[in-house]
Structure 1
Amino acid sequence: MPLLTYAGVRPWAKAIREAVLARKMPPWFADSKYGHFANDRSLTKSEIDTIVDWVDTGTAEGNPKDAPPARVWPPGWSIGSPDAIFEMPEAVAIPGQGTIEYQYVILPTRFSEDKWVEKVEVRPSDRSTVHHAVVYIREQNPTTWLPNQPIGRPFSLPAANHRPNPASLTTSDILMVYTPGNSSDSWPHGLAKRIKAGSDLVLQMHYTANGKDAADRTRIGVVFAKEPPKQAVLTLQMGNDKFVIPAGDANYRVAVSGTLPNDATLISLFPHMHLRGKGFEYLIVGPDGKIETLLKINRYNFNWQLNYRLAEPRVLPAGTRLQWIGYFDNSPNNPTNPDSTAEVRFGEQSWEEMMIGFFDVAVDPKIGKPAFFERKR
């Protein structure tokens, strides 16, 4: 519902009161005991008390003369006017029923020189069908990922049985991950994503049937940095795809760990699970075994998958041990659980599961993603 005017808000006053008291709204799931985040949208106790008091005392409108200036909402793109827009040449037909394999669309950039991107936004034409969209940067050196596939035309490759799809196995950097609650990204001045000359953007689209036939034609808008950045942003990930969640288990733990191959500055954390996701932790394990919690999610919400941006970027030296832990609720008490009687393994569809911890780091702009993983001896 729109909440732009008093008349629009007033009928929802009691529901708003309950939502803010339960901290369901605004959506923010980071445990306040761990870390500080630049995009923290949670309400303070004082703000909650103000809303509750307003509802409990009769939801008075107040004097219109005391109202602040009306907010001006940006038309079209939330990142401003893009410097370049990439669009699917044709819409993808989405059936109203059944399982839809991941769709891939290769979009040439035709850049004659390297470009640095400081803002990016993904805009599906039919958001109701899009579970997620990952935008990869496929460099031409030469292309070894998805060779001989059509340009500009959607295609799919059969998913492996409870294993990562070969189509998704790539060392390419990720420009953006679109999920509910995360439709755009931007980086502070001095940080940017590199798209090398001649690169393609590869859209990985996960559509879900919603009961009626539909079509989607997604666009990607980018804003270029005005000057070369001091640091390049790389999107990394650690995940576990070898788990088996027992039927009925209300708190199944899945972990993954590894060491950072080179020095980097951590700037954001983005956990990803499916409908049985319950909680997620990003940890640093010190040489003495001491645990430091970077981010703790106690109430993971599949419908609001958020990117948590550190208020103060964290310098991590090479060799830092990182550990991500996901918790899953496969019990009947989980209202989003597709089937509590089923064992659950890794899979691309929402009724299967994933455990992936994405994270963005800033590095020397001369270092590309493959070079970042070359460990010094």
Structure 2
Amino acid sequence: MSRHFRWNKDYLLAIVDNHIIDYPSPINLSYAWSFGALAGLCLVIQIISGIFLAMHYTPHVDLAFSSVEHIMRDVNSGWLIRYMHANGASMFFIVVYSHIFRGLYYGSFMAPREHLWCSGVIIFLLMMATAFMGYVLPWGQMSFWGATVITNLFSAIPVVGPSIVDWLWGGFCVDNATLNRFFSLHFVMPFVIAGLVIAHIALLHKDGSNNPLGITSNSDKIPFYPYFYVKDLFSFMCFVLFFSIILFYYPNLLGHPDNYIPANPMSTPAHIVPEWYFLPFYAILRSIPDKLGGVAAMGGAIVILLFLPFINTSSVRSSTFRPIFRKSFWFLFANFLLLGWIGQEVVEQPYTLIGQIGTAFYFAFFLIFMPFIGIFEKFLMEYKNEKI
């Protein structure tokens, strides 16, 4: 028995040593590579705070809102746990969006890391689903009507759409069965994400980390500890400081005031908007006049990220050596922020037109600009070589 225990202990220590302590890392990694570790920290915060919230939450339409108020008012440190979980979701998305844009800038989606990139996009999709279901649980006005609007979108899917809506609702409208299903899925999904994160890390360590220069990671490596853990530790401290300022001084900054009003199916809010981290995709949804087209565009805006490794035509990874792509990347980043702003505005001119232009640019960047820029860069390189 002791021999078996000792073997398991040695095996676990060997895994920790190989993947954390002596893990060989490219010597030139910058602080931008700390976003992955910060995303893991955010996931841990969400799981732990979510477990404590579930101990006091009641998933029933007549009691959900009051149970959240009970947590805030009567449970010891309940306000802290609730605000930590609610704002932690926003922090999670800030970190993940930064992680994704960093990967785009430095070409982390290119071979041999295409499977790593695709696993990250799948994690992002599950994050969005989990966050949406979590937003419904407080059962405030925006929770109820947001759930009604978003679930109704599935009815646009031909043939199976109405059946999907009926399954999500568990009845003929958003009601108690819907809340119970969303609560159950919201509780389970973070553990599914955690499992995928482990697979994501395994894929990362299979081919090694990318680096700012985009060169091969098979040379010039140093152990992760003590060199890079210091960078991650500093990033953790900066993140905790930023998170604490939001948590203790501006806990409702990123929320919607209508969600402090109990859900009322007989009173529709003047302007229904999702959480801020959904706004760019919500703007894409609203920019298409057709319901099915809007749903397809919104879904396609995320799914298209899965195809980046196969759309790419460039053999150069890092935007440091791609001046044309670098400029277009920053246009994409600015366009993403613009779509986020449009997503919270009313559906009228000029916001509708700006949203349509932003949507067109978003898809054009991935389907037209990226392949064309890669081909054009190869042409320029061959032309310069011929002149030399």
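No value in this document is a laboratory result; all are computed from the given coordinates. The structure displayed is predicted, hence computed values, not measured ones. Cβ atoms are built from the backbone, for glycine too; each structure is taken alone.
Observations, loosely collected:
- Label whose coordinates, when volume of the Cα convex hull per residue in Å³ is calculated, return 183 (choices 1, 2): 2
- Structure from which -22000 was derived, helix-only ellipticity at 222 nm (-39500 (n - 2.57) for each DSSP H run of 4 or more, over all residues; to 500), options 1, 2: 2
- Set 1, 2, criterion FRET efficiency 1/(1 + (r/R0)^6) of positions 63 and 151 (r between Cβ atoms, R0 = 25 Å, to 0.05): the highest-scoring structure is 2.
- Ranking 1, 2 by FRET efficiency 1/(1 + (r/R0)^6) of positions 31 and 255 (r between Cβ atoms, R0 = 30 Å, to 0.05), the structure that comes out highest: 1
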